[in-house]
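Right after this note come the structures.
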Structure I
Amino acid sequence: MNFNKEIAILLSSNNFLIYIETEEEERLEHILNRINEKELRKRICAWNFIEGYTNNPNYKHKGIKNPLEALEIISQNEHTNIKIFLLKDFYHFIKDISISRKLKNLERWLKIHKKYIIITGKGKNVPNELKEYIIYLKLPLPNKKEIREEIKRFTIFDKKYKNIEDKIQNAYIGYTITKIRKSISKLITYNLSETHLIQNITKEKEKYIQQTNILEFHYTNTNQEIIQIGGLNNLKKWLQIRQSTFSEKATLYGTKIPRGIILVGIQGTGKSLSAQAIAKEWNLPLLKLDISKIFTGLLGESENKMKTAIESSELISPCILWIDEIDKIFTESTNNNDSGTTLRVTNILLTWLSDKKKDVFIIATANTVKNLPIEILRKGRFDEIFFVDLPNFEERINIFYIHLKKVRPLTWYKYNIYYLSKLTRKFSGAEIKQSITEGMYTGFYNNREFTTTDIKQAIKEMIPLSTTEEHKIIKLRQWGYSGKIKLA
């Protein structure tokens, strides 16, 4: 249900005291005026602390810096045409005992005379003693339809970027109407290409994300180098099919945005690189959630940090939220005696994963499934779970090719990739990359070009994780090939 319908239903169902959380007063007034014209056809009277009542000649400037007087004036209006009293920023005063008592007294009067008080404020700041009297609502950020309408008001801007209407609309999701207006007014003066326009809008969001100190922002654009991954063909195909679902065309078709995936596997096999590659391929902002930053600070702060991370990702949607090493949350839960903090953080995350409405695609990576609860593994929170195994022979050939071509773009073919791939059985992609790096060190130290022999020697001296953590990896691979999940 959209907000306009929700507020209209509240006004027609005997809810006479309403608290609306919002920073967009102008937009709220516009919505209320539209509902009033359509449903009530009465008058709206607005009050603020500095100017008192502003749009009623009988009460103009009354109640200046006096919230109690503002309420007393309402009870003198039983025979007027005023239907709604909009009290801006009144949340600052409702904890005062005289204001609280006056609101309780007024509630019966409002019922008798069919009049409404709408209080605006920031946060869910309804005191406990008023929760039985006041209905709470939050004005959501502008939806796609409202954003499109706002863009069309700027005729020059709308005509110039007609071809990328969907992309502009999606880029402005998470902006208030005021921010959209300011942004468009600024961008009209620049002669930006379509690509640079979208980047410019997204960079404004990036500034907000950086202020949270919880999420890392990675903006991917078409000018960046392609992120190559050797192997993971099943995962690539699954993602390719779902790539276009973030478009208006897909919405009209009825296709839902995919919820997300969990990548479970051995360290160094490309899970983190996959998150970056998906963001690059889909041309979406990538937000990385560092779990260790959640569990720091005072009691109650961890829960607030998790909520901030969720709200920030929704603000910048459509985007990809990469939760790196998600299994660490649940490790904390089993090992920590923290007065239930970890459990509460976990519940906030799990509830959001189930109820998520915004276009936030989750990529959760984990090195083990041992601590992942059944609740997170079941369908509904994630679309699919993929097991990322050590690369097979063909994949190792591809990995050597990718990394050698990066460091030796003209002479990569001189290295015996086939032979080196045979030597690196049970090596991860990260370990293969490291063997090339070690070979380069040897060549540079001896003042010559590094060779296949140098890489071979590095491979012989390296002890892979499959050896040092052999027992854990055997168990993980048994689970990966059990048929319960997909192979990446």
Structure II
Amino acid sequence: MSRQKSAKPLNSLCAGVIASALTTVACGGCAVGPDFHRPAAPAVEHYTREPLSVTAEAPGTGGAAQHFDAGAEIERQWWTVFASPTLNDLVERAFKHNPSIESAQAALRQAQESTAAQRGIYFPTLQASYSPSRQKNAVGTISPTLTSGDPLYTLHTAQLSISYAPDVFGLNRRTVESLAAQAETQQYQLEAAYLTLASNVVAAAIQQAALRAQIQASEEIIHGAEKSLDSLRRQAELGFASGLDVAAQETALAQARQTLPPLMKQLEQTRNLLAVLTGSFPAQGGMENVELDALQLPQVLPLSLPSKLVEQRPDVRAAEAQVHAASAQVGVAVANRLPQISISALYGGSSTQFSRMFADDNKFWGVTGNIAQTVFDFGTLLHRKRAADAALEQAAAQYRSVVLTAFQNVADTLYALDADAKALSAAAAAEAAASKTMSLTQRQLELGFVNALVLLNAQQAYQQTRIARIQAEAARYTDTAALFQALGGGWWSSSQ
């Protein structure tokens, strides 16, 4: 419906429109579609089939037994538990320069601005326009446009328009709700990006330290094999050793040297990874190395209660926000099938003289109301509603999958902490035994009681056990970082 008249004051014209807008905003709680309710936490009491309380103990800096403190708070900067300033600097550098963080931050700002833009639809839209034109009428054929009858004139028109769509059935409210939930998803994805980046940097730094330790051990083994070969050659010259003994030791030395290139390759690739994670090109380098012996293994590890895990994992919270967004979209689909109401009003003036545009006889105004209802659309809106229902079911299923994976991550990490602690204890004992055997065999060879083949076997056993011990020690640090990641990383904590 519409009504027009040549003149009326603007304030009385728009009062009804503004009053209607404010009334609808105040009653914004009326919205069709399902209201979102947060899923309940899983009713489980433990992460593993049998509760774990303490790990095994082994000699060395990385062999301390670790206790699990159920319900303890997780530090926001959890990587500081390793007591390595170098590692702390690497993580902070990654936060400042890694492009994945910048991308997640930009995605969050985009989602927030889209939500703010949609909220503006709650209120009337006001537009002002001014349109001057120069015209000439064909007065010989049609009637003059102007009351004066002048064929040539300049027309000045100024107009103020107000339009408003009352959110009677909550279409805009559900749209805003969906966009806000999507912004919440981006917020949690940003937290997940920080957590993943910190975890990757810590893991890469530990891997680099372990590789450097393995390379150092291999070089020491090679140096010992070279000394043994020199000793055997002297004995062969004196007739106390055979050529077979010398050849066997040469083989042992060659095999020891063969282990270095793969380790060096892995080390350089890990350095490249760390450079990229911290926002640098591989060729730039310049990063300080983390020493495996300088890391401190925390003896007390926080273990969040299972009922709190869904609150702490950013990926779970992001999946929950996606369910919320899908739920709101069902309301949008329902509201689109209901009548759409809009109100518009205009007030302006038109004159051949700029100063007389708003003279009494030159003013105009109009108020228009519109109600539209889709009567027949070949099922388009119905199928969109069904599609929204299916999307909600999909989001709910994906949420349950993320929750199950989160609990699996924690359980896997706890079992890894327990198993790798036992593996380190066994590796340390094997290394000690192999070292003693090699030392005794070396002295026996020098005295001529055994041949070089016996020493070769002892050297190979010691090399394998020493490398295994270093790898097991590094695995304990990596497992510890993985536990913090699996528990959510403490992003909700206020500690800095």
Structure III
Amino acid sequence: MGANHAEAPILEALARYGDNDELGFTPPGHKRARGADPRARAVLGDAVFFGDVLANGGLDDHLARGDVLARAEELMADAVHADHTFFSTCGSSLSVKAAMLAVTRPHHRLLVGRDAHKSVVAGLILSGVEPVWVEPRWDADRHLAHPPSAAAFAGAFAEHPDADGALVTSPTPYGAAADLAGIADVCHRHGRPLIVDEAWGAHLPFHDDLPSWAMDAGADICVTSIHKMGSGLEQGSVFHLRGDLVDPAELASRADLLGTTSPNVLLYAGIDAWRRQMVERGHQLIGGALELAAHTRTAIEAIDGFHVNDAKDFCGPGLAHDFDPLPVVMDMGGVGGLGTSGYRAADWLRAHHHIDVHLFDHRRLSTQLTHADDERTTARLLTALRDLADHAAVVPALRDAPQVAVPSPAELRTDQALLPRDAYFARHTKVPPAEAAGRIAAEMITPYPPGIPVILPGERLTEPLLTYLTTGVEAGMFLPDAADQRLETVRIVEDDRA
């Protein structure tokens, strides 16, 4: 008998909890809003507190005999053609670590695309795994990285046949997608699993005009964020498993090792509701979003100073394999550009139009469209962008933006002198950037957004990388994980001159 996707086991259990007037002498201490500050209730609404109950001993009994979570996970697995699905309330940052630890172990090697998110690097630090970095495909003209090719992973396996598996990020936050089928084939020829960090691809299984979904492409583990391109709540994440190269019990154990013992049922409910919404109406909703994105892209392209990147820009020999058009990436650099930076443009749009863009850097803005957008939201965006174009040449806050010294692709790479874990936990000291070239980094330094580290613990610092970051900070770059976010000092391994 087929799965009944009209069900939403977690939402239905929450409804029963309220209908039955359950009385808990358990956490959470607000006791279904009764103890919450009235000012918090006024802002958050009582529904937040009513849905905030224990998972076991609240939503389900203490032995989980109602199988509420298990049935919701089974329905999700069925919806996306996975063998097993696991829900996480700690975001894909936890999910990807669990996936890594299920595939490899301390002192072993893992092939990793160097355009990985900082959560992957955190997984390397926690585990002691040795990364074998696989180079992204660099677009030197646009200063942008696309996912590594299947050939690059094949070359890495040829040099490191003992690697336990591979991890690739696809799609990127900019919408560039990897040849997942090709990379999976390379991994499986070596009998090794492929992990796909598909945090930006929750919508991919539900429309044929989008890049291939990791499970359909042959990946073994896929991590996705329901809150990014789906309609779940922040931190709602799922990871999926197919095939027999990874033991599902091991994957569950690794997730349990890292995860919270107090999962937020509201996040579970958001995941459950999104799955039902997508199965019932996903093709229609995402089809509408794709049509809206096409119109919006055309309208932005007509604004002087903007070029909207599309498949012709991102895909082709030496570039990305495929392309998701829902991240609308606007390039303001080059001849005919606006003459300002993404950092300044983003600040101006927020200050003058109350619009928050998703990504911004020295030359780009990116606005993420989903099935929640419509003609009203995109019309407001277009009005703001036209106003930005009109003011770019005359408003002091936009003119004469500081230049960022972006390194060439060759200059972006440096030596991994120590394992990330060893460097991160080593005795460290701080030096000014002018004295840091040649020293070994003891910290991760990551421009955010999008969260791809420029410098990792254990990498040898170079003049081009340091100049890029210091000029970036002056231009408006945010470095949330640097010990000194103004980068007046850099944390280095103290005894690294031997």
Test item: mean count of other Cβ atoms within 10 Å over residues 130-137 calculated as 10.9, pick one of I, II, III: II
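Determine which structure produced the value 149 for volume of the Cα convex hull per residue in Å³, for residues 34-161 alone, calculated from the coordinates; the candidates are I, II, III.
I
Upon calculation of FRET efficiency 1/(1 + (r/R0)^6) of positions 114 and 394 (r between Cβ atoms, R0 = 35 Å, to 0.05) from the atomic coordinates, which of the structures I, II, III produces 0.95?
On the way: I: 0.00; II: 0.95; III: 0.30.
Considering all the candidates, the number was obtained from II.
If helix-only ellipticity at 222 nm (-39500 (n - 2.57) for each DSSP H run of 4 or more, over all residues; to 500) comes out at -20500 when worked out from the coordinates, which of I, II, III was used? Each step should come with its number before you reach the end.
Details: I: -14500; II: -20500; III: -11500.
Source structure for this number: II.
Name the one structure among I, II, III that Cα Rg over 2.2 N^0.38 Å of 1.00 was derived from.
The read-out comes from structure III.
No value in this document is a laboratory result; all are computed from the given coordinates. Quick caveat: nothing in here was measured; it's all calculated off a predicted structure. Cβ atoms are built from the backbone, for glycine too; each structure is taken alone.
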